Structure P
Amino acid sequence: MNPTPSSEQVRRQRHTALFLACVAVVLAPLVLRGTSCGQDFDFHFESWMGASHQWLQGNLFPHWIASANYGAGEPRFIFYPPLSWILGGILGTFLPWTWTPIVFTTLCLLAMGAACYKMAREWIPPDNAALATCLYVINPYILFVVYERSALAELLAAIWLPLLFLYALRPARVPTQTAWKHLQTSVPPLALIIAALWLTDAPAAVMGSYALAVIVAVAAISERRFALIVRAVAGMALGLSLAAVYLIPAIYEQRWVEIANAIGIGMRIQDSFLFEHTGMAYHDQVLRTASWIAVVLLAATIIAAALCWRSRRLRTLRLPFSVLIALIAFLLFPISKPIWNHLPELRFLQFPWRWLLVLGFIFATFAAASLGGSIRARRGKIFRAAIVLALAVLFTTHAWRHFWLLCDDQDNIHAQLAAREQGFEGTDEYTPDAADNAAIQQNLSPVRFVSSPQGDQADGSEENPDWQPDEHDLVPAIIQIRRWNVEHMTAEIQSPQSGYAVLRLMDYPAWRVAVNGQPVSRHEHRGDGLLSVPIPAGTSTIDVRYAATPDIWAGRVVSLASLTLWLALAAKSCRRRVIM
């Protein structure tokens, strides 16, 4: 005989069913109509395929993606935070690639809901917290991220923001706990979330770091809880150290690439303030959409905050969140330009409206809390659930009609899988310094033997033209490819005269080149940025490997030491909880 479920179990089942229904509504257009090929879809999908390809070659820690720049590659995995491409690569390795984007989005939405519920449950009743989880995943900005932008790393980062606010503001779990013991138990989870945020999406991490500073400062001053500042500083220091395996190489190696291209025309802060007009049709169209979402979301958040202002449960959140709302609103307009230009790394957000990711969570919390201290009447619970589901259908239908982007013949998943060997256009900000990735020819031979280091280049009349061999520059030679993995290439060249081996590979300081076992430390720069290596007459073997540079080793050592410290603190925290 099955036991009768308790009221708590019934409530949890009801909450889960409502949340899963909202997630199903959000995903329905993707399942029925197919993946939306938003602005960033190609970039993410290429990264997933590149990571999976390297793992299958036995390289568990990839740095280089071979398909970029039409087979010449780029150091994308050095600069782009790893969690999103690791998750996408794992899914693509074990699932059909056509399923991967939808499964990725599904996992993000489910995890977002779990994180939001955990945070909201700390300050509002369970029924209200369940509504907050639904509002978080169906808010218009999240749908904009999924359908219009396909900014899947940003979607993944939305998991960590609720937990960041939870561990930054949550009071001591044991009232009698000393300040030192409280710090020992509260710093590890905060540090882990900060590290996860930086390892997921750099713009979201920048926003999260500044938002953390604002809410902690406001809460510490208004409530005289200055231990919050110590907790935040310690958590930030440990979190950044945990993420050093990514951060140190990404920061150090910026000098080797044209990173300033990340904030070129159309990607600058001043180009994307609300309702700005640049004359670039597609940019202005997307900006208008983002601007209207910002207006609606700001208005809804302010109204919800006003309705629940007197709630005692929210006394810890209301002032910090209200200050953050005001700051976000200020940052969306041109008057805030000096702040964008002077605060470290803030301009690399590219679009001020990215702050709507943070605002969306604040909206969900205040809107759910404004429904009252509790929702007791069964009829009232059904009514509120129906309203949330209706909003999910309304918002998703709008996203389907106005945000969903058809994949053309080059962008669809099957076409990208077919074009993987030929390669794709490179990322401007990851182009090695002083190189022109538009000059790289398509369908190049892996190795060419030319008479001069500048030989056999395109004439510059068009971007990335098909390779037309220049017979005047090519030197007769027998070339045998012994190995051509992503980060290790070996070839044998036989020629009666000396010349230069030009590899279909972007020149980058991390490559270690040897000819006949002897290191080649210097090689001439080419305008197209490809690696050119001097080769003597006769038979020669050229070996090229990607080597872990000192900055990579420094990041690994710092992260390993920080992880050891984190584990020690976490173990001590667990022992304390068991004793108590």
Structure Q
Amino acid sequence: MVSLAEDIQKLINGAWDAVRLRQNYLPEAVTLFFRVERPSVKIFGDYSTNIAIIAAHAIKTVSPPDLAKEIAEELRAQKSAFEKIEVVGGFINIFLAPSFVGPKHDEFARIVQKRSRTLMSVGAGKRVNIEFLSSNPTGEPHVGNARSAFFGDVLGNMYAACGYDVDKEFYVNDALSSGQIAELGKTALGAGETYRSEYLDRIVRVIKKTKKLKELARATDESTRYAKVGFLVAQAVVKDLKYFVRHAMHIKYDLWFSEHTLHTKGSIENVLSQLEHSQEGKELTYQKEGALWLRTSALGDDEDRVLRRSNGSPTYFAADIAYHKNKIERGYDTIIDVWGADHHGHKKRMEIVMRMLGFHGAFKVCIAQMVSLKVGGKRTKLSKREGTIITVKELLREVPLDVVRIFYLTKSLDTHLDFDLALAKEQSNKNPVYYVQYAYARICNIIKEGKKKCGKLPPAMSEGPEAAAKERELMLKHLQLFEVLPTALEKQEPHLLFLYAHQLAETFHSFYGSCKVLHGDAAIRQRRLALIATTQSIFEQLFHIFGVSAPKKM
């Protein structure tokens, strides 16, 4: 289905072409990058466009207000689409005709009421890989890295709703050569304190019962002993993690990728060999002080990067390159990495590497900024060093999962997030999650009562001439879904979709406060029940994307 804004954009283009050819403003067709937007203030219409401002800038001999008047005259001829056209300065404000909105809304209602999880087909035939959370297997997920987890999960659901074939992936940093794995083994054997916690102690106690830990602890070489014990503990942590993220966080990964396999299958050496060969006449690698370096500074990095140390061991960066080459070979059109704020410096070099590896698809890196917990109105900075890290498990004991998931979606990923614990616990309209879910529950109750009075509801509805202004507002808000979803996806900003859900709840409450649904004329009652049934379907689609429940009672 083409969005309402796209339909209007076509009509505006037609009006502009008519004016351009008649006045000979631009003899040759020029592509104009103008906007069609919904004004924040209702008096400015259902949509507004700046095409006259953009076109006047290209023409240079006519003012934006004069050109806007000419284009507006052409648009007024489209009486079936537009009820009123106004010019304010260089802007053209558009008020849609009921005869245009109604049929469009009917088509939209049939789509959302099918309950299909694929709302749009823009991504049909395209594959997407989203790697997120990917925390080191040294402990439990905490409030900080949970932001990447819920963001990646919802982003993947958004891609799926737009017709893409999506794989959600977790990258496990479990290489035997990793310093973190060795330190994990050292901690497990009581020779270190780096990752010491009640959680790790519990994992180690379970492993000890298998006698495997004792066998590894007898290894004569200290570094080998720590690495192998750390690897064993990491496997147990990942097993526990898989269960927790699936059943407690409601995140289902399609793939769990082990860094260890990159070493055992020779993937790292293969990609280093590939990079050591010339590409486009430039040497990508060079030797310096016994180490192998990658010439990333030539492509915009602030310095070159080491791939293989002077002792012959590959760096973490080399493993990361091999991992991304593996993703490329799996045939994805879009590859997305969701990283924490401490990986910001890694973004540029990986973008460079993807070009070096010849990836022609879209590579995107999303950086999750820090999270603070607000308790009693005061912000608590999360820090491992200061012992103020709070695990997701601890948070879920205080706040329902639905609220936790949505609270992480209330702000853009690239801004600092304050998780207000008091607000999250509150069951009132101040809580944005409660507000949206209450709107859905209210609709369910109205429809239940409506079915008692009217029997089976019609599958869709058409706007009649007596339709109230609030009905029209609700229909237009419905249609906005097919504008918001692709925009939020393009910008990688799921919070825009929740903002839409909140606005939909506001529009519904406003409609219900002004329009009687279960009383009055039977035809009007049927029409309004069909209208809120579409609202119900949209909420269900949104809740599925957000990964939250759809409560019929609250």
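Read the figures in this text as sums done on the coordinates, not as results from a lab. Since the model is a prediction, treat every value here as computed from it, not as a measurement. Cβ atoms are built from the backbone, for glycine too; each structure is taken alone.
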>> By the measure distance in nm of label points 7 Å out along Cα→Cβ at positions 194 and 530, tell me the structure among P, Q with the highest figure.
In response: Q
>> If you rank structures P, Q by distance in nm of label points 7 Å out along Cα→Cβ at positions 34 and 482, which sits at the top with the largest value?
In response: P
> One of P, Q was used to calculate distance in nm of label points 7 Å out along Cα→Cβ at positions 122 and 370, giving 3.5; which?
Replying inline: Q
>> Matching task: 26.6, 91 is the computed value of Rg and Dmax of the Cα atoms in Å. Pick the structure from P, Q.
In response: P
>> Quick check on the output: 18.5 is mean count of other Cβ atoms within 10 Å over residues 42-49, derived from one of P, Q. Which one produced it?
In response: Q
> Here FRET efficiency 1/(1 + (r/R0)^6) of positions 130 and 338 (r between Cβ atoms, R0 = 25 Å, to 0.05) was calculated and came to 0.05; which of the structures P, Q was it taken from?
Replying inline: P
> Where is distance in nm of label points 7 Å out along Cα→Cβ at positions 234 and 314 largest, in which of P, Q?
Replying inline: P
> Comparing structures P, Q by relative contact order in percent (Cα under 8 Å, 6 or more apart), which one has the largest value?
Replying inline: P
>> Say we calculate distance in nm of label points 7 Å out along Cα→Cβ at positions 218 and 514 for every structure; which of P, Q gives the highest result?
In response: Q
